[in-house]
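Any read-out appearing in this document is the output of simple, stated calculations on the displayed coordinates, not a laboratory observation. Small disclaimer: the values here were computed from a predicted structure and weren't measured. Cβ atoms are built from the backbone, for glycine too; each structure is taken alone.
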Structure P
Amino acid sequence: MKLSDFDYHLSKELIAQYPLLERDSARLLVVDRASGKIEHKIFKDIAGYLKKDDLLVLNDTKVRKCRLKGKRKSGGKVEVFLLKHKGGLIFEAMIKPARIKTGEKIIFPGSAITCALIARNVVKFDARSEEEVYGLGVIPLPPYIKREAEEQDSQYYQTVYARENGSVASPTAGLHFTPELLTRIQQAGTEVAYVTLHVGHATFKPVSADDITQHKMGLEFFTISPETQKKLFGFKKKGLGRVIAVGTTSCRTLETYAAGQTEGSTELFIYPGYKFRMVNGLLTNFHLPKTTLFMLVCAFCGEELAKKAYALAIKEKYRFYSYGDAMLII
C-alpha cells in the first residue's frame with residue numbers, strides 16, 4: 001500500500017487559521033457508508049443523526065500549555081516544547097535550535113525560572129512546581145496554523161469537556177460541541193461516555209515509508225474508566241445502538257480496548273484493510289494528506305468514498321484541519 005495513494009491537493013486558503021466563535025456553527029459533511037450518500041449540514045444538526053441508545057464516545061484529554069519561549073544567555077531565541085513530564089522538575093522536550101549544549105541554561109523573559117539541558121531531549125527546571133513550569137507556556141498550535149497562539153486559543157483549542165491534563169495537541173473533532181448541544185443529545189436518548197488518550201507529538205510525525213505498512217506509530221498513553229468499560233460492555237453484550245467515536249483518538253482507543261487493553265500505551269496504526277471491532281460511527285475533522293489520520297478515515301469510510309467526500313469538501317470550500325469543519329461517517 002503506497003503512501004502516494006493517500007495524497008491530495010488542498011489550497012492554503014482552505015486551511016482554517018482561526019476558530020469559529022460559535023463552535024457548533026461549523027459545517028458538517030455527513031457520509032453514509034451503506035448508501036454512499038453525502039449531505040451538507042451544520043454541526044448542530046448532528047443530533048438528528050444520533051439515535052436513541054447510541055453511545056457517543058469522547059476523548060476528555062486536556063492540552064497543556066507546553067510551548068515555552070525562552071532565550072540563551074547570549075540573547076538567541078530558544079523554544080522548549082515540553083513532551084512529557086518525567087518526574088519532579090524534569091521533562092522530555094524538543095529544543096530549537098538543536099545546538100543547545102548540555103548544561104547550558106535557558107532563561108524565560110519576565111520570569112526568574114530557568115531550565116538547563118541535562119541530557120539529549122531532557123531539561124530540568126529551577127521552579128517550585130510542575131504547574132509553575134507549564135505557566136510559562138502557551139497553547140501549542142499545530143504547524144499549519146501560521147500565527148502565534150493568542151488568548152482565545154486557550155479556550156477554543158480545548159474541548160468544552162477537557163479535564164485530564166496531558167496532550168500536546170487537541171482531539172479536534174470534539175471542538176465543535178457545546179455544553180448545550182451535548183445536553184440536547186443526551187436528553188434525546190443518546191448516551192455519552194469518555195475515554196482519555198493523551199495526544200503525543202508523534203501525531204504530527206510524517207509518514208516517510210513508501211510502503212505505509214512499514215510506518216511505526218508513536219506510543220500514546222490512554223485509559224478507559226470502569227464506568228466507560230461497563231457502558232461499552234453493555235452495548236456490545238446486549239446488542240444496543242451504535243458506538244460512535246468522536247475523533248481518531250477515541251477511535252484508536254476503542255479499537256485498542258477491543259483487543260483487550262483498558263489502559264497503558266497504544267501504538268495502533270489503522271489503515272485500509274483493518275477490521276473494526278468496536279466503532280460503528282466516526283466523527284472527525286478533515287486531515288492532512290499522507291497522514292495516519294487520513295489513512296484511518298479511509299479505512300473506516302472506504303478509500304473510494306473517503307476520497308470522494310474530501311474532493312467534494314474541497315469543491316464546496318469546507319474549512320480544513322484543526323479549526324476547520326467536521327465530517328460524520330455513519
Structure Q
Amino acid sequence: MPSPAENQHKSDKIASVLNRNLDQKKVASYAPVDASRLTPEQARRWEQDGYFVLPQLVCAKICAKINETVIAKVRRMDTEGTAVQETRIHEGSFTLPEENFSKEVATAEDRVSKLYNLHREDVFRHLARREDLVQLLGGLLGPDVDIFNSQYIFKNPGAWGQPWHQDSLYFNFSKFPQAGVWLATSRATVENGCLYVMPGSHREPIHEHRPDSRPEANLGYVEIRDYDFSNEVPMLMEPGDVLVFHSFLMHRSADNRSDDRRTALVYHYGNAGTRQVGLPSPTVDWMPALRAGSPVPPGVHQPWRQWRTRLQLGIGVFLHKVQQLLKHSTTAEK
C-alpha cells in the first residue's frame with residue numbers, strides 16, 4: 001500500500017492536471033433551460049440555486065435492488081478482478097479503495113470508497129434512461145442527452161468526507177455545464193456524512209482546487225479554499241430521493257461518524273454533442289439517454305461500446321506492472 005507521502009505526491013500531481021484547463025470552463029456553452037420540461041419551481045431553483053430535489057422518485061424496492069447488486073458485484077470483483085494495489089478492475093468497472101475506517105473491515109465492500117462504470121448494466125441502465133428523469137434532463141441540457149459517468153458511493157463508517165469541489169473540474173469537455181443526478185439508496189444524515197451544497201455557487205467560474213490538506217485523505221481528493229461557505233446547506237435525504245445539480249455547483253460531503261454505511265448512486269449527463277478534450281478517461285463512457293426529445297429505450301444495450309473503457313483499464317494495468325518491474329529492478333541493483 002502506498003505511504004501517505006506517496007499519496008500526497010500523487011494528489012499534488014492530480015490537482016495540477018485538473019487545474020490546467022480552468023479558462024475553458026468559465027461559461028456555459030449552450031442554451032439556457034427549457035422551462036416547458038420542468039415545473040416552475042424546478043426551473044427557478046436550477047437558475048437561482050443550481051440544484052433541486054426530486055422526493056421519492058425511486059421506490060424503496062429498487063434502492064434495495066441497487067444496493068444488493070452492487071455488493072454482489074464488488075464481492076465478485078474481489079475474487080475475479082485484476083488487482084492494482086487496492087483497486088479491483090473487472091469487465092469495464094473498477095473500484096477505488098477507502099483510506100479511513102472506524103469498524104473492522106470484514107468484507108470486500110467494507111474496503112471500497114467508489115465503484116465506477118455501471119450504467120450499461122441492466123438495473124442501472126434502466127434507471128439511467130427512466131423516462132421522467134431524462135425528459136427533465138432534456139429541459140436542462142437540450143433535446144439530445146447522454147449519460148457519460150456512473151458511480152456508486154460507499155460511505156462506510158469512519159470514511160472521511162470529500163472537500164468542497166465542482167464536478168466540472170474533472171470533466172475536460174468541449175461543452176458545459178453537465179448535470180449530476182445523485183440518488184440516495186440509504187438515508188443521508190449529518191451523522192453519516194450527507195452532502196452539503198452552496199446555493200448559487202453554480203454561477204461562479206471553476207475555482208482552483210488544491211490537494212486535500214489531510215495526509216490520510218482518499219487519493220485524488222482536492223478542495224476549493226478561496227470561497228465563503230458559511231451559507232452551506234445539508235442535503236438530508238431519504239432512500240429514493242434524488243438531487244439534480246449543476247456541474248459548477250460547489251458541494252462537499254461530511255465524515256461518516258455513524259456505525260452504518262451511507263450509500264448513493266450517481267449519474268452524470270451532458271449534451272450529446274459534447275467532445276472530450278485531451279486524453280480519454282476510463283470513467284467516461286457516453287451512452288444515449290434522450291434523442292430529439294424522446295427517451296432512448298432502456299433495452300438498447302450496446303455493450304461493445306465499452307471497449308474503449310476496457311482497453312484503457314487494460315493499458316493502465318499493463319503500465320502499472322511495468323512500473324513495478326522497473327521499481328523492483330532498480331531496488332535489486334542497489
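Figures for the structure shown
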| read-out | value |
| --- | --- |
| Structure (P, Q) behind the derived value 30, 22, 22 of semi-axes √(5λ) of the Cα gyration tensor in Å | Q |
| Given 3.8 for distance in nm of label points 7 Å out along Cα→Cβ at positions 213 and 269, calculated: source structure among P, Q | Q |
| Which entry (P, Q) yields the derived value -5500 for helix-only ellipticity at 222 nm (-39500 (n - 2.57) for each DSSP H run of 4 or more, over all residues; to 500) | P |
| Among P, Q, which structure scores highest (criterion: mean count of other Cβ atoms within 10 Å over residues 141-148) | Q |
| Computed 10.6 for mean projected area of the Cα convex hull in nm², for residues 93-276 alone - originating structure among P, Q | Q |
| Comparison of P, Q - label where mean count of other Cβ atoms within 10 Å over residues 149-156 is highest | Q |
| Highest-scoring label, criterion being FRET efficiency 1/(1 + (r/R0)^6) of positions 77 and 261 (r between Cβ atoms, R0 = 41 Å, to 0.05), among P, Q | Q |
| Highest-scoring label, criterion being mean count of other Cβ atoms within 10 Å over residues 125-132, among P, Q | Q |
